[in-house]
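Pasting the structures here.
Values in this text are rule-based calculations from the coordinates and carry no lab data. None of these values were measured; they are calculated from a predicted model. Cβ atoms are built from the backbone, for glycine too; each structure is taken alone.
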Structure 1
Amino acid sequence: MLGVTHSMQPSDLTLSVLPDQLAVCRLPPESPLPSWASGSFVAIVRTPEELSVVCAESAVPLGIPREGDLRALKVEGAPELGLSGVLAGISTTLAAVGITIFAISTYNTDYILVRRASLERATRALRLEGYNVLPEGEAQ
């Protein structure tokens, strides 16, 4: 429930690594929803300033502005909407070791995108902080 806030300890959370290599693309705000946005993970957000698309990097056509070479960590389970501090704890842990993130929240859970080159360092930092990070390729 949105009116209730609880917080969790890192050891209460499990994260898994999604298999796809992702890209974050930026299109003009009036752009139609792109038919090329595909893969097992797709997120599309329109604002007055832009249309942001996150999808499999291999699906993005040449010439589309993008930040690629990203991997996603998924917070497993379905944290309550009133749960506080989930993203804050993860982002603080990763910021402390110099890793920037791109966060996406859905109704069911949160996803944290990091550069592929930083993935191993990110999972190590999260484990040291007490988070349960499943080995790559494993999901609950």
Structure 2
Amino acid sequence: MTMTDPVADLLTRIRNGAKANKNAVDVPASNLKKEIVKILMNERYLKDLVELKDNKQGILRVYLRYSAGDVPIIKGIQRVSRPGLRSYFDSQKVKQTIHNSRGMMVISTSQGLMTNFEAAKKGIGGEVLLKCW
């Protein structure tokens, strides 16, 4: 069975794992998912990433981060642009998001994936993949 939105599947697994106080979640591997997880690790929402080999495409084991009292660091994670409705921000709209939003966004730009803060610094826009707070 094919998956229509693998990024939404990644976010759902992270969200459900955090709600269930899991230490780690396993996700089918892809380069896009790996880059998204690396950005979330750099922003300190996730703890670690391990790539596991299998006979197919591989598995990404994503370790979740918790604060004192086993409270998940990720309060919410939401897909913005989806296959049925793409959402693009120009450079002006990206600059507005750094003042008006809580958390951060991951944006797919012509220069690769980056946070809304990095995109605003560089003055570029792109497709908003997700919000995390």
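Data table
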{"item": "Given -5000 for helix-only ellipticity at 222 nm (-39500 (n - 2.57) for each DSSP H run of 4 or more, over all residues; to 500), calculated: source structure among 1, 2", "result": "1"}
{"item": "Structure with the greatest value (metric relative contact order in percent (Cα under 8 Å, 6 or more apart), set 1, 2)", "result": "1"}
{"item": "Structures 1, 2, by mean count of other Cβ atoms within 10 Å over residues 39-46: label with the highest value", "result": "2"}
{"item": "Label whose coordinates, when distance in nm of label points 7 Å out along Cα→Cβ at positions 87 and 111 is calculated, return 2.3 (choices 1, 2)", "result": "2"}
{"item": "Winner on FRET efficiency 1/(1 + (r/R0)^6) of positions 71 and 95 (r between Cβ atoms, R0 = 25 Å, to 0.05) once structures 1, 2 are ranked, highest first", "result": "1"}
